[in-house]
Structure I
């Protein structure tokens, strides 16, 4: 791994390690080591360096929201009456557990959020009683996702 201008260059071994763990984060280090042909200690050392460089930001379990009854995913473009209201609006959006992502955008909207709800009634309730009630929100534009067709990370 080389660091240049705050970007890192990773070698083929680092790429193999990352690909294996991105495919299955629970894959045993020794299994990866045998596949690549280096020691488990070398894999651990490389992983520590990749974490220190902030290329690896952590690991997490992925919960299937449908099993918990959340079946409606929507993207909501939020129009603010003034751009200066952005930090306050984002603070309020953080208090809504159904908001999964929040992006400051160019174009018509000030903010684009990704939200997960149990159904359309739940979505309507959140829009009417929580999101549109945020000070500075002048209106919203909602797009319901019918089916997520691609879900991936950047290719290594």
Structure II
């Protein structure tokens, strides 16, 4: 399954979601896919396997004509890294655009998703667009007020 059954419609849904990502935060391919129900004819398990890849293909299909409308730079991989080839002009451009929005990269070139991860669109927007609650990018911290650490 290289592409969803109706790639054009799927890509348009991905781009609609990406347009909602505010400056200064990022989403991941997997988070985007988690908001989209499995396309008709695709088993849930298959969608879980391919959804993030399909979202990546949607982002790869953003043309220079769409560039000003779709903030493609705000989508990164699940480790908070840029998925484009490291020495490419596009990767340098994505890095530059994110830094201009206030996103900070670590020394290893990753973005801390706990700091810069998007929580997703409002529940009203999701409901209006028949989309699902996104998976969270921010991991729970061990620091719980009032609870002593044992180790």
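Per-structure values
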item: Origin of the derived value 14.1 (mean count of other Cβ atoms within 10 Å over residues 28-35; candidates I, II); result: I
item: Which of I, II yields 2.1 [distance in nm of label points 7 Å out along Cα→Cβ at positions 20 and 44, calculated]; result: II
item: For relative contact order in percent (Cα under 8 Å, 6 or more apart) computed as 29, the structure of I, II it came from; result: II
item: Computed 0.95 for FRET efficiency 1/(1 + (r/R0)^6) of positions 52 and 116 (r between Cβ atoms, R0 = 30 Å, to 0.05) - originating structure among I, II; result: II
item: Structure (I, II) behind the derived value 19.2 of mean count of other Cβ atoms within 10 Å over residues 12-19; result: II
item: Among I, II, structure where Kirkwood radius over Cα pairs in Å as derived comes to 16.4; result: II
item: Label whose coordinates, when helix-only ellipticity at 222 nm (-39500 (n - 2.57) for each DSSP H run of 4 or more, over all residues; to 500) is calculated, return -11000 (choices I, II); result: II
item: Origin of the derived value 1.3 (distance in nm of label points 7 Å out along Cα→Cβ at positions 36 and 132; candidates I, II); result: II
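No value in this document is a laboratory result; all are computed from the given coordinates. The structure presented is a predicted model; accordingly, all values stated were derived computationally and were not measured. Cβ atoms are built from the backbone, for glycine too; each structure is taken alone.
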